[in-house]
1. To test your reading of the models, identify which of P, Q gives -26000 for helix-only ellipticity at 222 nm (-39500 (n - 2.57) for each DSSP H run of 4 or more, over all residues; to 500) when calculated.
2. When mean projected area of the Cα convex hull in nm² is calculated, the result is 17.0; to which of the structures P, Q does this value belong?
3. Upon calculation of distance in nm of label points 7 Å out along Cα→Cβ at positions 14 and 94 from the atomic coordinates, which of the structures P, Q produces 1.0?
4. Work out the source of 0.95 here, i.e. which of P, Q gives that when FRET efficiency 1/(1 + (r/R0)^6) of positions 22 and 78 (r between Cβ atoms, R0 = 25 Å, to 0.05) is computed.
5. Rank structures P, Q by distance in nm of label points 7 Å out along Cα→Cβ at positions 110 and 142 and report only the one at the top, that is, the highest.
Structure P
Amino acid sequence: MAIKLKTVGGAAPVEVSDEVFGREFNETLVHQVVVAHMAGGRAGTRGHKSRADVAGGGAKPFRQKGGGRARAGSIRSPLWRTGGKTFASTNQNYSQKVNKKMRIAAMRAIFSELARQDRLVVVDSLALDAPKTKSLVGKLKGYGIGEALLVTEQFDENLYLSARNLINVEVREAAKVDPVSLVAFPQVVVTAGAIKKIEEMLG
């Protein structure tokens with residue numbers, strides 16, 4: 001069964017299969033995939049040096065008895081200045097495993113829900129003659145679109161340069177669309193070529 005997507009700007013009607021754009025919204029699955037994607041973006045590069053990581057400290061600084069001072073075995077003890085840190089934090093990997101089938105199912109659910117809510121809009125093209133922000137704003141205004149994610153079939157340098165100064169507009173290639181960007185914007189504007197590519201990837 002074919003599903004008709006919303007089109008603007010005089011674009012030809014677009015029909016897609018319900019296999020990709022007619023799925024039920026699985027909130028639990030979508031939430032899991034979105035959280036996993038965001039977790040994978042965390043750097044996890046914080047870290048301190050423990051007493052084992054600080055250079056030096058191999059020799060006992062002074063003899064055990066007779067000096068009138070507390071016994072010490074290393075100048076790199078956490079009790080000493082320039083020593084290691086107690087319970088030092090280490091680099092961490094926050095990534096979560098998500099199966100390929102789960103990711104595809106979540107992307108299908110998101111696209112289906114966007115289509116049901118008329119938040120998925122298809123246009124013939126988003127190409128610009130020159131990298132000019134004013135031209136892009138005018139084009140989107142003509143479509144009645146403000147804040148949106150723009151998805152193209154291939155990388156378009158003019159479009160990317162025109163949109164990078166707009167805080168409420170983001171440009172992605174169809175192959176690099178992720179679940180977080182799809183749910184973050186109130187509208188997703190997709191070119192006719194990109195919608196076919198998405199259908200092929202998730203079909």
Structure Q
Amino acid sequence: MTDRSLRAFILLVLALLMVATRINHFAPVPDASWAVFFLGGFYLRSWTRWAFPALMALAVLIDWLVIRGQGIAFWQHYCVSPGYLALVPAYLALWTGGGWLRGLPATTPVLTLARGAAVLVLSVAVCHFIAQGAFYWASRSVADPTVAGWLRNWADWFGPYLRTAVLYVAAAAALHAAVRGLARLTARTPAH
């Protein structure tokens with residue numbers, strides 16, 4: 001498999017994961033969008049110019065289809081406000097974190113894991129700060145916004161968003177390690 005076809009395959013898998021999980025943000029299977037953008041930055045860093053906008057457009061299309069499917073006008077939905085536009089820089093923060101992690105020099109497995117965890121937490125924190133802040137301050141759903149209310153809301157939602165991103169990224173990291181280990185094992189095995 002060429003590098004280009006591998007990246008295309010990864011892009012397809014990430015898009016399918018987002019389609020499968022974003023359709024209902026409160027379903028038993030949590031929304032993988034934040035992990036998708038982080039992993040996209042990691043695996044598709046060299047395709048950022050077009051892969052990020054493509055996944056961003058897919059996220060908006062999914063939201064639009066789901067909201068319209070509920071019989072609601074897009075801009076009338078509870079989760080959609082002028083702050084919705086902040087999802088672009090919020091998701092770009094995740095993408096940038098993944099790309100930054102990919103660009104760091106190789107090191108020991110323990111240090112790589114610690115570094116990956118730190119970059120993921122930082123990326124999710126920045127994304128959450130932008131997305132949740134934009135929703136809180138620009139939404140008509142928040143009747144009387146205050147700094148104390150915003151901080152409470154930020155703290156209430158940060159844990160669940162972080163936990164979901166960590167679960168998906170950890171699963172991807174385990175799959176990545178398994179595939180690399182299998183590739184090394186296969187490369188060492190002599191052909192008969």
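1. Here the read-out was taken from Q.
2. Label of the originating structure: P.
3. Label of the originating structure: Q.
4. Label of the source structure: Q.
5. Q
Every number in this text was worked out from the coordinates using simple rules, so none of it is lab data. It should be emphasised that the depicted structure is a prediction, and the values quoted were computed from it without experimental measurement. Cβ atoms are built from the backbone, for glycine too; each structure is taken alone.
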